[in-house]
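J.: Next up: some structures, all given as structure tokens.
Where a number appears in this text, it was derived from the coordinates with a stated rule and is not lab data. The structure displayed is predicted, hence computed values, not measured ones. Cβ atoms are built from the backbone, for glycine too; each structure is taken alone.
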Structure 1
Amino acid sequence: MNYYVRHPSSPVAVAAIALDVVAYFSAAAIAWSMAGHAWDPLLYWGLALVGGGACTFALTLCDAYRPENLLSAESTLRALLSTMGIAFVAAVVLHFGVVTPPGVVPTLAAVASIYFPLLALGRLLFRLLAHLPAFRTRVLVLGRSDVGLAVAEAITHGRSCPGVELLGFVADDGEDDWVTVEGYPVVGTAHQLEKILEETRVDAIVVASTDRDSYFPAEQLLQAKFRGIQVESGVSFFERITGRVFVRRLRPSYLIFDEGFRTNRLGDAVRRMLDVAISGVGLLCAMPVIALAALAIRLDSKGPIFFRQERVGLHGRPFQLVKLRTMATDAEKHGPAFTAAKDPRITRVGRFLRRTRLDEVPQFWNILVGDMSVVGPRPERPEFMDLLNSRYPLFGLRVARKPGLTGWAQVRHGYVNEIEEFESKLGLDLYYVMNRSLLLDLIILFHTVKTVVLFRGL
């Protein structure tokens with residue numbers, strides 16, 4: 001949850017939501033004044049409130065408030081068009097499937113016809129204002145290091161930090177001959193920090209210096225903090241803007257003294273009750289789907305319907321994972337291998353099952369018996385664990401939490417096809433392990449449902 005609350009772009013997202021809400025209730029007020037039907041005020045504004053909540057939910061479902069989409073005209077237009085499509089389908093269902101008081105559907109149609117142009121206009125104004133210097137958080141990076149470069153790339157690439165501007169790097173002592181750092185400008189040295197802060201508006205300083213023998217401007221940083229400038233370590237800032245831990249050269253002391261990894265017996269008990277409830281209901285509701293999938297698998301290819309595979313569970317204990325079979329029976333005749341994006345071993349039916357994540361449905365049984373949780377790190381195969389532990393020494397920390405049907409890494413990164421991609425996945429898993437909460441679990445479940453509904457699986 002810290003990712004959403006403490007992300008530098010959170011104020012930008014809140015401003016976008018506020019503008020959208022103002023646009024909606026402005027449209028509702030205009031439609032109210034134009035309505036030919038004598039509406040009861042409580043009924044009308046009650047329906048308007050429900051409609052506003054539904055529109056905000058639909059915009060969220062269509063990724064209108066994702067950081068990388070907020071200032072992108074193309075992504076915003078795509079989200080608005082998708083929301084209009086959802087609104088149209090909802091209107092058709094409401095008109096033909098629900099008995100409503102006279103005038104409800106025409107009035108809602110009038111609200112929608114006014115709302116969407118206002119929404120587009122508000123987003124255009126929002127994008128113009130968001131690019132003004134006064135509405136941007138200006139960041140300096142102190143020192144060159146892997147994490148400093150990672151912070152710079154996260155700010156400048158992929159549009160993941162709207163409203164955040166990288167001013168450049170401050171060179172460590174003895175490196176005053178720097179002109180750029182991997183293409184990013186160098187604005188001065190650590191000795192010049194006080195002068196830089198006097199001449200330039202700086203909102204945040206990210207400390208990414210790793211050279212302990214060089215001059216460290218502790219007094220200047222302290223004075224900057226007293227002046228209201230945010231001072232934060234590179235690892236902490238990277239974690240805050242990306243939602244993952246920077247695992248490359250990460251010192252164990254960072255994890256030892258972090259407030260994460262705490263366990264709560266009450267929270268664990270509530271989570272277990274939710275696991276049992278969700279898995280039990282999920283199995284009952286999924287029986288017809290499993291039956292149809294079983295028939296399709298049987299007609300599509302030879303072999304068993306269900307697929308069992310040993311995985312590593314909580315604290316390294318092995319268990320048998322159950323899935324619907326999506327690959328040919330001889331898929332591993334040459335030994336275990338990661339699944340590729342267009343893996344030829346995947347059957348025609350299996351590809352559909354993977355895209356909708358329906359192949360994972362039998363894992364509700366693993367959750368019911370306690371091998372897994374609904375939300376947690378994805379369980380890995382023992383054959384891969386030794387390789388991954390040797391490549392990424394912190395990989396074993398993932399088993400500190402019970403593996404999950406879905407998780408933070410799954411919804412933000414998807415399937416991992418190559419061993420090099422496990423660094424990003426490990427960072428996401430460690431972030432979840434350190435920041436696990438029931439609220440974060442609910443957010444992950446929302447994104448999982450969105451992935452299933454919008455066919456965003458592999």
Structure 2
Amino acid sequence: MKNRILFISLAVVLALSVGLIGCDDGDGEPEAPDYIYIFASRSVTGPLSVFEDTAMGPIYKYWQHVVNDVNGGIYVEEYDKTIPVYIDVKDDGSDMETMTNYLHTNLVTEKYVAAIGPCCTPFLEAAGPIASLYGIPLVGAEGGCTSVAQEMDKYPYMFSNLAFSNWNQVPTLCEILDEWAAEEEDGVIDVYILSIDDLFGVEYTGQFFEFSEPYDTINILGELKHPPFSTGEVIGPHVELAKAAGADVLILNTYPPTPFDAVGYAIENGINFKGIVTGPAACYEGWYLTFGLNSVGVCGYGAWNEYSSTALSDFAAGMIDYYEGRAIMDWWGGHYYYAGLEMLEKAIEEAGSLKPLEVRDVLASEKLDTILGETWYTTYDGTFPIGASGGLLAIASHVGEVGQWQHVTEANGWLPDGVTGTAREKPAGIAGDATEYMIFEVIGPEGKTTADWIYPKPDWVS
């Protein structure tokens with residue numbers, strides 16, 4: 001009797017296993033799943049939720065809307081069917097241990113075709129090896145890969161989409177600072193750095209020291225570190241010290257809310273710098289909405305806008321229409337995040353399969369069309385195809401590295417103040433009766449700019 005029960009139990013388990021692995025529709029064809037499942041551990045709550053609210057969060061929701069509601073899903077040849085996407089989001093509460101646990105417990109299930117990267121640099125760098133362990137392509141979002149870029153061959157399923165410090169933002173910033181130095185009487189520009197005491201600050205500040213070293217026109221006065229998420233009480237005195245040291249340019253290699261509090265403190269106390277450069281802060285439309293005309297001349301990493309290309313203009317207009325306003329726009333990474341998801345979409349179509357390895361192989365070896373134009377991944381040294389390694393979004397696919405807020409007027413043909421030339425279309429989402437606005441203009445590298453830089457920036461207005 002016991003043997004009979006055991007036999008029946010094993011038969012049930014085997015039957016269930018066959019059902020889970022897949023069955024056919026009676027014609028020998030595999031039955032299509034209801035959804036293309038994509039996993040995401042995201043900081044929906046906690047201090048990193050600012051990125052979920054303003055960076056990748058709005059992008060993957062908009063992409064899912066376009067794929068499902070506009071296009072009806074992604075066509076998968078294996079099933080001869082267009083299948084909708086389902087992004088399975090878990091809230092890690094801005095806690096890295098929770099994030100890594102979510103990845104381990106979910107990616108092992110073989111349910112998911114791909115995963116979306118978590119918020120911020122240290123989280124992304126922790127996620128890449130886990131995704132590669134389970135053989136699930138990771139579509140990188142917020143965060144750079146300076147620390148692991150030269151080891152991407154160890155993480156063949158990790159795909160980084162964001163432009164970051166030496167890929168290729170800091171070198172471009174140094175070129176701009178060198179040009180600004182020509183505006184100084186002694187031909188030297190004095191820089192002070194306020195840096196978050198975590199991986200982002202370590203990377204950006206370290207890369208700035210390295211890439212600025214050959215320039216005798218750039219003088220680093222000093223660096224001060226601060227704890228993550230420092231507010232005005234901590235960062236205000238640091239701003240005072242930077243000014244007292246004689247800084248022409250203040251570089252804020254830090255995360256929100258710190259750059260907002262640093263600039264807010266400077267404005268409130270009448271502390272002017274000739275230039276300000278922020279990490280993830282000035283790149284958001286929310287920067288202009290916070291500081292208004294005091295945004296003029298403030299720089300940040302990025303960069304793109306609706307004047308970068310027709311495709312990006314259409315993308316921006318679609319986002320602005322979907323979210324009913326410009327407030328959601330991210331002028332650093334928004335287009336990269338969306339392009340990364342488009343790469344995944346096109347890779348599934350090209351592979352004709354939902355097998356993660358086949359999708360990964362297309363990502364690693366094909367140049368695909370996205371809102372950036374022809375888009376592809378390379379190894380750290382720029383080699384393509386990337387073969388067995390993970391990949392970085394090719395620098396050639398970038399449309400800008402550094403941006404700056406500039407005043408734009410209807411009277412000037414929607415060009416920056418003082419610029420003459422061919423008028424530009426009025427940007428999407430600006431009220432019909434508006435006669436002026438602010439645009440996060442691309443000011444570097446050469447050949448991809450949407451406006452000339454401003455230096456020195458204007459003093460704060462009351």
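J.: When you work out distance in nm of label points 7 Å out along Cα→Cβ at positions 29 and 61 for each of the structures 1, 2, which one comes out largest? Could you put the intermediate results ahead of the total?
T.: Working: 1: 2.8; 2: 3.6.
Going through 1, 2 one by one, distance in nm of label points 7 Å out along Cα→Cβ at positions 29 and 61 is largest in 2.
J.: Quick check for you: by mean projected area of the Cα convex hull in nm², which of 1, 2 is greatest?
T.: Comparing 1, 2 by mean projected area of the Cα convex hull in nm², the maximum is at 1.
J.: Looking at distance in nm of label points 7 Å out along Cα→Cβ at positions 109 and 229, point out which structure of 1, 2 has the largest value.
T.: 1
J.: Let me ask something else about it. Match the computed value 1.09 of Cα Rg over 2.2 N^0.38 Å, for residues 381-444 alone to one of the structures 1, 2, and report its label. Mind showing how you got there, number by number?
T.: Details: 1: 1.09; 2: 1.67.
Here the read-out was taken from 1.
J.: Consider the structures 1, 2: one of them gives 15.5 for mean count of other Cβ atoms within 10 Å over residues 221-228 as calculated from the coordinates. Say which. Kindly include the intermediate steps, with their values, before the conclusion.
T.: Working: 1: 12.8; 2: 15.5.
The read-out was computed on structure 2.
J.: Out of 1, 2, which structure matches 0.30 when FRET efficiency 1/(1 + (r/R0)^6) of positions 149 and 181 (r between Cβ atoms, R0 = 25 Å, to 0.05) is calculated?
T.: Values: 1: 1.00; 2: 0.30.
The structure behind it is 2.
J.: Using the calculated result -17000 for helix-only ellipticity at 222 nm (-39500 (n - 2.57) for each DSSP H run of 4 or more, over all residues; to 500), pick out the matching structure from 1, 2. Intermediate values should be presented prior to the final figure.
T.: Details: 1: -17000; 2: -11000.
Here the read-out was taken from 1.
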